[in-house]
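Below you'll find the structures, each written out as structure tokens.
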Structure I
């Protein structure tokens with residue numbers, strides 16, 4: 001049985017500064033999520049701006065993913081510049097969202113009921129993400145997932161909370177969670193909870209992750225890794241978790257397997273490891 005995941009988000013052209021060296025590679029929250037879902041066994045569709053003509057750097061993506069969305073000039077793709085400091089810490093020093101502005105809810109397929117999950121990856125605007133979430137519900141999406149990133153947590157906290165409250169699954173890291181809710185623990189217990197039937201996944205770099213269902217929080221250990229490039233680790237974790245759940249794994253098992261994939265991804269620059277894996 002084929003399990004299908006639709007990821008709404010972008011591929012980007014990234015400049016990474018790691019350990020005194022500079023790398024030019026591809027990335028983007030949407031791209032990492034879709035590639036990880038594909039590597040974990042799902043049929044992944046990426047809805048995002050598609051460059052035409054296709055640059056050689058992006059040719060492997062078109063071979064592995066179903067890529068739909070508005071056409072864009074190659075130099076109009078989003079560009080991100082990231083400085084990595086080690087131990088999972090990074091600074092986004094530059095972001096040009098480019099052709100993301102062309103991506104609209106009108107590009108969604110009319111019937112989303114055929115997808116096991118629809119995931120809304122981090123976009124430049126939380127309001128745009130919320131519009132996509134509502135449009136996905138109207139088009140029959142059965143389970144909707146969403147992510148976030150620190151800048152929109154800072155700039156649009158109320159909208160990010162609305163996305164969390166309406167999504168069936170929500171993925172974020174520790175800094176984003178603290179930025180949204182403050183301290184995550186009260187009297188030693190996780191203070192954040194989800195509505196009935198919803199799930200929250202929070203990653204803690206080398207300290208693993210937690211899966212929150214209602215008022216129950218389940219910790220997961222991190223898989224040991226020799227970190228080189230942590231770009232996209234959270235999105236890799238997200239895509240693989242969704243693929244695992246789509247094939248019937250419980251959330252804890254799916255997340256544990258996803259953590260192992262994310263650990264291998266960060267040992268390579270960009271999506272190199274994900275591109276090298278065969279479809280399971």
Structure II
């Protein structure tokens with residue numbers, strides 16, 4: 001797929017949402033949100049690291065990607081989620097987009113039933129309709145991409161998430177987008193190392209933008225993280241939360257790979273890192289892994 005990936009995805013997403021609205025109007029969907037539903041605190045889980053861990057990893061369930069093509073189309077999503085939980089994941093992210101990521105209906109629901117971890121719905125949300133939809137699915141949190149939303153819609157979606165008991169991971173990639181997220185009231189900031197126009201990755205994006213966080217905000221480094229050395233660079237930059245997908249999806253033993261990425265060995269120290277070292281740990285252009 002050539003050109004701007006995100007614009008192509010959003011164009012298709014607008015069509016999907018309109019189709020779903022015709023089948024189930026937003027007013028009817030809102031009524032389907034169950035009051036008092038079980039809530040697993042996603043934001044709170046990422047606010048502290050678990051016993052023996054220096055980091056929190058949100059481990060991802062996805063079958064394909066626009067840039068890499070098929071990853072594991074026949075994945076047993078609940079079994080993979082259980083492996084992630086056994087390996088020490090703090091939460092699970094589930095891709096729910098079908099045209100570009102090959103998600104299957106019911107993936108999120110089956111994963112949430114299989115584990116006790118909070119579950120993030122990762123998709124391209126462009127409407128309040130999808131926020132209601134996420135709550136009906138049973139998601140504990142949703143991804144909101146600043147580039148995909150107007151400032152007013154971002155603020156409105158954050159307010160609706162609060163009303164419905166959903167946490168929100170607000171994704172940015174630049175200082176300007178960080179300002180927009182902060183102005184909208186975002187607390188959990190996802191710093192995407194992937195350029196959604198080209199799908200190339202560079203972990204220096206997280207290193208640079210982490211310094212712009214405001215008091216009370218929590219960072220999650222997303223995409224392009226495939227080894228322990230990169231995790232250590234990001235830990236040294238003050239980031240403790242990571243969303244990791246492709247390297248875990250392709251791992252023969254995802255539980256073991258997750259434990260390695262977490263680096264739970266006693267006595268491991270994290271040294272401060274300068275920008276030169278950070279540059280050495282980036283993923284080469286065009287070798288993005290999410």
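Here, each number is a calculation from the coordinates, and none is a lab measurement. These numbers come from a predicted model, not from an experiment. Cβ atoms are built from the backbone, for glycine too; each structure is taken alone.
With Rg and Dmax of the Cα atoms in Å, for residues 199-238 alone coming out at 11.1, 35, pick the structure among I, II it was computed from.
Of the options listed, only I reproduces it.
By the measure mean count of other Cβ atoms within 10 Å over residues 31-38, tell me the structure among I, II with the highest figure.
Numbers: I: 31.2; II: 10.2.
When mean count of other Cβ atoms within 10 Å over residues 31-38 is computed for each of I, II, structure I gives the biggest number.
Of the structures labelled I, II, which one yields 3.2 when distance in nm of label points 7 Å out along Cα→Cβ at positions 23 and 71 is computed from its coordinates?
It traces back to I.
If you rank structures I, II by distance in nm of label points 7 Å out along Cα→Cβ at positions 39 and 63, which sits at the top with the largest value?
II
Of the structures I, II, report the one carrying the highest value of FRET efficiency 1/(1 + (r/R0)^6) of positions 15 and 79 (r between Cβ atoms, R0 = 35 Å, to 0.05).
By FRET efficiency 1/(1 + (r/R0)^6) of positions 15 and 79 (r between Cβ atoms, R0 = 35 Å, to 0.05), the leading structure of I, II is I.
Taking -11500 as the value of helix-only ellipticity at 222 nm (-39500 (n - 2.57) for each DSSP H run of 4 or more, over all residues; to 500) derived from one of the structures shown (I, II), identify that structure. Don't skip to the end; give the middle numbers.
Working: I: -9000; II: -11500.
The structure behind it is II.
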